[in-house]
Structure I
Amino acid sequence: MYPTYEPRKKFQDRTWLHWALLAATFASTTYVGAYHYLAYLADYTPSAGAVLPSGLPLLLGGLWYSGTILVILGAHEMGHYVACRYYQVDATRPFFIPMPLVLTGTLGAFIRIREPIPSKRALFDIGVAGPLAGFAFLVPALFLGVAMSHVAKLPPNFVGFNLGEPVLFKIASMMIWGTIPDGYSVNLHPMAFAAWFGMLATALNLFPIGQLDGGHLTYAVFGRRSSAITLGAISTAVGLTYFSRSWMVWTVMMVVMTMSMGRHHPRTVDEDVPLNRTRLWVALIAAIVFVLCFTYAPIEPTELLK
């Protein structure tokens, strides 16, 4: 007699772990968000005797950032998860990654897909659902956050970080604040900064490499020709390090990912079957989202720009 084993049921998770990571990420992003809120109120150069919040009021101000970024990241990952449920592809619920980094308070979120994706159609739909779902939430957050921001004069000895401006951010800033005079800058409300970080995460995920969302989409559209696109994307990332040192970490991660997993995307059984016209239009929309969210110099210390 041989022992019999019941197959593991799909979509079974350690629920406590997901909630624990979400709670920890909420704490870390609220903590970082409190400093964004303080910087927003300080207006680059707080006047002498200005009373700034501390303690609980400051933490409550941090909710502008933490609430916004968790909704954007959560929508992105739930887009993937719901698509996996639709196609009955076993996947976990989102894992949020708490990290008390100076600017973000998190390294993002992810789901783990626990079985092969059977077809290009399913691969495309699962891959594109995340970025489009996150984008649907970050756009209103961006415009509302920029509207709650204000234009302030930069001090001559300002020290901090210069944030690259994606196309979508420039559109929102121009529509709401018009042309910003030299020596002035939009002092970002924490909600606007969360939307900016959401744009950065969206653009990075849409890079056409390996197991990133963009890698799934390019394989679904171009098949085996996507391997050449992967090499071109890595070469582009290497070139971008010339414009911004912030690309170095991400470029190294992409190179390591490609070396460990290979430059060829895992094959589906219908690799040679083209996508229908509707999905090709959605792929074009995803490419437009990438362009709108991309910036060639995401983060630079102002000391390096002088």
Structure II
Amino acid sequence: MNTNGDSVLELHNSLLGDLRTSGRLKVPIGGARPLVERDTKVFTADSPTRSLVIGSRGEPVAVLFVSNSVDVAYVARNVEKAAEAKRMLGDDLGSVILEPLAQGDFRSFSFALWPWHRRMTSVRGLAYLQRRLLLPHMLAWLREVTERTVHDTYSDELGTAFTQHLKQMAQDHRFPLPSQDLSQQGLERLESGSWRPRVVLQHKDFCHWNILLPRDRSHRRQFPRGFILIDWAGANLRGYPFFNLLLLAQYSRMPASVLRAELLSHCRILSCETCDVMPYLLAALGFIGTHLGHFAESDYVSMFRKTIQFSLPAVRSLD
């Protein structure tokens, strides 16, 4: 339910009117308009409705997210997870995370009003250049996030976050045989004590469709890392290493030499062997498979296959 029909705009404008009346809205606005989505992100039944909020001169000033009846707390979770991640990261690393202009509940739905910033371009040549220019900044940020948030696993986490999901992957015949074999190898290294997994802050979908750019030069100081990372509702505060790196590499068409260097850097930070990269990734994919929510199983299987197909050659090049 991501379409912005008349009923959605009516709800959003009523909400904005309530914010103005209550004095909670400090930004002068002219109302809500349909938000044109031009990326390839998959929207599910629990995806919030969105609208573009314009200023008094017709300029974009904010984006309004409102949960729908499938999951009325969705937006509230986004706000909460983003705030928790920002606290974990501190001022510098946390500067990539937006703070809402307003948040709360309206007619039983959670909502958040986020400041408007620019989407990455969809023009092919410019998009390629933009991603190549941003990539070093995103990789540096991801490396530092891993360093800042890496922690040893609790004893019960080994069972729930790793052993359980690797066993599942080792027996799941929907997926290529290499993923089953690598899951089994990870289990054996776990049981022998050769591999002691660690956890990190993990964004659920570190891809270009969740990257924004500061709206203008006056806002660049506010975002010294050069980019903004949105959609934290599914973030895992004690999540899986390598998942964000490999997903970013897959969708940014990262050069193989760059990915190889980054994988080795993350291995050093995590004090793990290169043979542990795929078990980390498979455990992460297993976790997603047991927490699909309204994400279609067919889309999950497709995503799994594409991710393994991309990642396996890159990881094997480390040997």
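Only the coordinates and a few stated rules stand behind these numbers; no lab work does. The structure presented is a predicted model; accordingly, all values stated were derived computationally and were not measured. Cβ atoms are built from the backbone, for glycine too; each structure is taken alone.
I, II: which one has distance in nm of label points 7 Å out along Cα→Cβ at positions 83 and 235, as calculated, at 2.8? Structure I accounts for this read-out. Using helix-only ellipticity at 222 nm (-39500 (n - 2.57) for each DSSP H run of 4 or more, over all residues; to 500) as the calculated read-out, with -15000 as its value, let me know the right label among I, II. Structure of origin is II.
Looking at mean projected area of the Cα convex hull in nm² over structures I, II, structure I comes out largest. Computing Cα Rg over 2.2 N^0.38 Å, for residues 99-170 alone across structures I, II gives 1.79 for structure II. When FRET efficiency 1/(1 + (r/R0)^6) of positions 179 and 243 (r between Cβ atoms, R0 = 25 Å, to 0.05) is calculated for each of structures I, II, structure II gives the greatest result.
Given that relative contact order in percent (Cα under 8 Å, 6 or more apart), derived from a single structure, equals 20, which label among I, II identifies that structure?
Numbers: I: 20; II: 17.
Going through each structure in turn, the value belongs to I.
When FRET efficiency 1/(1 + (r/R0)^6) of positions 139 and 267 (r between Cβ atoms, R0 = 25 Å, to 0.05) is calculated for each of I, II, the greatest value falls to II.
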